[in-house]
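Next come the structures, one after another.
Readers should treat all values here as calculations from the given coordinates under stated rules, not as data from a laboratory. Model, not experiment: these values are computed from the prediction. Cβ atoms are built from the backbone, for glycine too; each structure is taken alone.
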Structure P
Amino acid sequence: MSRHTKSARASRLALIGAIAAGAMALSACTGSPAPEPTAGAGAPDPDASLSVGLVLEPTNLDIRHTSGAALEQILVDNIYEGLVTRTQDNEVEPRLAADYEVSSDGLTYTFTLNDGITFHDGTALTSADVVASYQTVKTDASVQGNAEFAGVATITAPDAKTVVITLTEPDQNFLFTLTGPAGLVFKSGDETDLKAAENGTGPFTLERWAKGSTITFARFDEYWGEKAGVAEVVFHYIPDFTAGVNAALDGTLDVLTAVDPNLVSQLEETGEFLTTTGRTTDKATLAFNNGKAPLDDVRVREALRLAIDHEGLVEAVGAGTTLYGPIPELDPGHEDLSDVAPYDPARAQQLLEEAGHEKLDLTLTIPSFYGTTVAQVLISDFAKVGVTLEVDRVEFATWLEDVYTNRDYDLSFVLHVEPRDFVNFANPDYYFGYDNAEVQELYARSQKELDAEKSAELLAQAARIVSEEHAADWLYNGETITALSPAVSGFPQDSINSRIDLAGVTEAAAG
């Protein structure tokens, strides 16, 4: 029996919303560990108001029924909490639960709640609220996480502080699922309009939402854990990167997330901002339509990958690391797969000739809110091997219809930001059109495997097959750049694009 006990409280995205949000909001971060306090920043001001610049504003605040990183980024851990959460290293740790136990057969999870937890309306949280929240996820197909709860058999509360969840079969990802929207706990029978209001248990409450401009959180002084370090957080939504930098420079912002790498120098040269570069699970994915000629020929797919100078592309983008497979560093099963598709345009040209495509015309369908850098690099690299690339920039709704739903495309580019999303390559119905029975079997085994290391080994095996069959190309693993006033300490650095845990952030008083 494994047992996990919480020592000190340290400060699954739904796919489509996450792609849209992650494409623009590369700043979503978790909360531990955080950067060290800035030298000379001064004593924290408990009455401080922290201004944070974000990119993508939510359409509503109902995280139970609305997908997307824009919601998870600000609501998870700040407004709403689950039994468990995850660290910046993507590791699961307790939150509302003081500790939890997993049975030796991997089927029974027993959680013990912390003392003194209340909702923002003052109602005490009990295990009955957890049971009601999770029963809703299990039975209501409109609720985020419903599919991930398919293997949940029962959810019970033996007493007011204990929750027991049993599964029909082991699920290596179940605890991780509980760190997302599916695992959030809501008041049983609550009639709060979650689209515009909230009633969570987190360290902040919703103060106001000026749609199209700002969302403001206030510290919840009755919070059950360690109180937030600032009195107020104001999220400023600024979708234009240059405008975001200008807002930082004119004093509107204390923190600017998702800084364009090309604009970093403007902030650093003033001496008024520090910058951090954080890890993410963003996979800049060049999707191949595996079910459509000529991409149904593995030689063509391999040739396209060999034609791409990945290191040059990362340099052009300005932030990121090379990634040659479907699993990034922060996820289980990651290994260096650079040996699979090294830059080799001569070999790429040879493969295309063998496949009967000395000259090839392809179309890249890309959502219009992306910049032009990636497309320009691909046009140049492909031209060197006889491939002419036409770029079709479309609205995201069109991308969803044509690419994601109808699979009417040759190549596509999006940032897949969700952690632990290798399942997409084990799903033949996914828009990649990739169908490999061995990969599907390895993935299924990995999820039923009780030992985390063995599970990761199975995932690594599957990922290598996916890369060796060139099911897609992974142009780079994104990094997120954040600019901070020297007065700000404890702001999260590494990003998994699903939360910015702000409870541990402080701001020094003006000198």
Structure Q
Amino acid sequence: MAKNTLLINVDIGETRVGLIADGVLRELYVERRHHRSALGNIYLGRVTRVLPGMQAAFIDVGLDRAAFLHVEDLLAEPGTEEEGEKTDKRSTKGRRNRASRKTPIRDLLNEGQELMVQVSKGPIGSKGARVTSHVSLPGRYVVFMPTVDHVGVSKRIGNDRERRRLKEVIDSVKPPQGGVVVRTLAQGLTKKKLKADIGYLVKLWEQTQEARDAVKKVPSLVHEEPDIVIQSARDLFTEDVSEIVIDDPDEYKRLKEFLTLFLPERANDVRLYEGHEPLFDEYGIQEEITRALSRKVQLLSGGHLVIDHTEALTAIDVNTGRFTGKGRDVEQTILQTNLEAVREIAYQLRFRNIGGLIVLDFIDMERHAHREKVFKALLTALKKDKSKTTAIRISDLGLVEMTRKRTRESLGRTLYEPCFFCDGTGQLQSKETVCHEIFRQMRRERDSLPGYKIVISAHPAVCDMLEREERGSVEEAARRFQRRIELKPRNDYHLEQFDLTGN
């Protein structure tokens, strides 16, 4: 296998894409037939609720939950635009046609109004999608934005001469209406290829407008982003990636047709896997997925990370574990562990697609120079991340507060769901606690329970504790309530579940 490879595993109802870089699984994407991402889709929706206090509105686009739209994501009325931010200092000046946050949203929207919007952030957890009126259509080399007048060049293209050349090329071929941002992959490209990519996107926008005009029932989908197979070829198949290996003959044929049309020079770099073992098993990817999604992640030195997700943030704790260092300098041991942890943290954030507020708890470092070294190493590692990240300098307590932009559900939430037994808390009441709760409930219900006997239906482990360790307490309860107490083990009961009935 080449060092940098894109693996596409097409299975029954599920497609997985793994990006192997330098022999390591760097990114993993999962798409399921019944849960395709809505990110990038364009809908003709209906405003269901306007919230002036939040300067926002909810839009029914046909998804399970209404989508959220902020006033700044609306097209502006003439004279109320907000001056646009530039992609960089070399971008052309132009109006972004974005409504000002000071414009009352009721001046722009009313309940029942029809509105074309694009999903800019997919549903995450219990939150619905976030949408915008500012459409962005990504191609392989450029992003076309039909609602703005703007030209930008990706900041990842560092060569000033190349930036100027690309900007001049785009200025000469872009349509009179709309803006264009040049993607990193466009570096070194000819005018012909850039013009072809823009032409394709302009035609796609025209088709989207025609679909909107033909809509008979609102809400309705008017443009759907390509599936994960085509998306991965468009966005991940860079010059650094040697080949694509795919294990489905039909998808292999479709992928070859796409590359022949849009990237003919790389069409022969697609290979059909025909082995008997599942593709990810053959390349050792399945084991890596299990390891990388564990709560506790081992470091090569013997230290480890502990990754915990909460409703508000993700906490990553760094521990030395078995690593005691090779010398006698404790500070040097701590520094080595923290530097190794930085590389693994950057990898885990990208691989798991962890977003939102993140708190990194490094091992405390007394020397200021060591803290600076670790922080600079973190910033360097985060530069490789495609998602926007911001980090605040390490505090005296060894904490780093950072954020990472996320537009889709994290890998952990995609592959796992909260434990039905503990409801995602990771904890259960102890059997002893449940026993004493039963005694309290007997006290509450004794007057309403008929007959001369109280039957306790509970999990077998709880009944066993009542019969053995808490036998004295059961006998005391029988005397106090003047009832005979009978235990009824139920295998189908949750550990914390119980019922009291009179007989």
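Of the structures labelled P, Q, which one yields 2.5 when distance in nm of label points 7 Å out along Cα→Cβ at positions 447 and 479 is computed from its coordinates? Matching structure: Q.
Matching task: 101 is the computed value of volume of the Cα convex hull per residue in Å³, for residues 215-254 alone. Pick the structure from P, Q. List each step's numbers first, then the result.
Details: P: 79; Q: 101.
Of the options listed, only Q reproduces it.
Work out the source of -9000 here, i.e. which of P, Q gives that when helix-only ellipticity at 222 nm (-39500 (n - 2.57) for each DSSP H run of 4 or more, over all residues; to 500) is computed. Each step should come with its number before you reach the end.
Working: P: -7000; Q: -9000.
Comparing all candidates, it corresponds to Q.
Looking across P, Q, the calculation of distance in nm of label points 7 Å out along Cα→Cβ at positions 271 and 303 that yields 3.8 traces back to Q.
Please state which of the structures P, Q yields 3.3 when distance in nm of label points 7 Å out along Cα→Cβ at positions 151 and 223 is computed from it. Going label by label, the one that fits is P. Among candidates P, Q, the computation of Cα Rg over 2.2 N^0.38 Å that gave 1.24 used structure Q.
Just checking, which of P, Q has the largest value of Cα Rg over 2.2 N^0.38 Å, for residues 423-494 alone? Before the final figure, lay out the partial values.
Values: P: 1.58; Q: 1.13.
The maximum falls on structure P.
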